[in-house]
Structure I
Amino acid sequence: MTVFTKVILYTDTDGRAKFREETVALDEGTPQSMLSRMFPSGGYQLRHSPPGFRSQFHCTTTPQWVFILGGEMEIGLQGGSSRVFKPGEHFYSADVLPEGARFDAAVHGHWSRQAGPDPLVTLFVRD
């Protein structure tokens, strides 16, 4: 079976943001054009971030796909690890604040920044 690998930024049971991967079956369409099932979406938004952009630690408020259209995006996690996404790459951002928790920048969320020499251009697609 053909699959698509979905990279997910999520909140683990300890309240910290982490990455994991899941597969999405591409079991519809034809052998020349394998498709997943149709997923609903709640709109999209485009963003341009100039060189030097970096956010503070934050949680995702609404789960959404993030597709890198241009430049590079680095996502940093608590503990110092990070991952860089380049044009054509993606992740599903779902590291929401745990229910009943109060945001603590030493525990929750992630930061993002524009990396490399080119402006960062991203497409956000809401669930």
Structure II
Amino acid sequence: MEVGDFAYIAETEKSFDEAVVSVLKVVDQKGWSLFQVYDVKERLAAKGFHQMPLKIIEICSGKYANQFLNRNRLISLCMPCKINVMEDDGKVKIIGMKPTMISQFFHEVSPEEAMEAENDIKEIVDKAR
């Protein structure tokens, strides 16, 4: 399995903080719900560890969540969707987990259904960059 099989990655010229704000704005514009933003660098620093900037942004589409959970409630293990913003090798990247992975683990969800959600994630990443 390659990284591109489960992650959609886009580099941006924006600063780290600008990219985070941009993702949050696009999530709202797209009509998805924001659940939580985790500042991994900050949380690990509190434990004495050093990390480059990394925020995990948890988002959810009620439409897709309801659709997938009605097929198999264990899909909740893959929820909510995540978009990460990170600094890596001096570059800022916006990375979305591809929902098509769900259809590989849960055959009740067709690849086409999962692709609909994935297209939204890709659009959020592309517009935020």
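Values computed for the structure shown
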{"item": "At a computed 124 (volume of the Cα convex hull per residue in Å³), which of I, II", "result": "I"}
{"item": "Structures I, II, by distance in nm of label points 7 Å out along Cα→Cβ at positions 3 and 59: label with the highest value", "result": "I"}
{"item": "For helix-only ellipticity at 222 nm (-39500 (n - 2.57) for each DSSP H run of 4 or more, over all residues; to 500) computed as 0, the structure of I, II it came from", "result": "I"}
{"item": "FRET efficiency 1/(1 + (r/R0)^6) of positions 43 and 67 (r between Cβ atoms, R0 = 30 Å, to 0.05) derived as 1.00 - corresponding label from I, II", "result": "I"}
{"item": "Highest-scoring label, criterion being distance in nm of label points 7 Å out along Cα→Cβ at positions 83 and 115, among I, II", "result": "II"}
{"item": "FRET efficiency 1/(1 + (r/R0)^6) of positions 11 and 27 (r between Cβ atoms, R0 = 35 Å, to 0.05) derived as 0.75 - corresponding label from I, II", "result": "I"}
{"item": "If mean count of other Cβ atoms within 10 Å over residues 19-26 is computed and equals 12.1, the structure in I, II", "result": "I"}
{"item": "Per mean projected area of the Cα convex hull in nm², for residues 35-74 alone, the highest-valued of structures I, II", "result": "I"}
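Bear in mind that the values in this text are calculations on the coordinates, not laboratory data. A quick note: this is a predicted structure, and the numbers were derived from the prediction, not measured. Cβ atoms are built from the backbone, for glycine too; each structure is taken alone.
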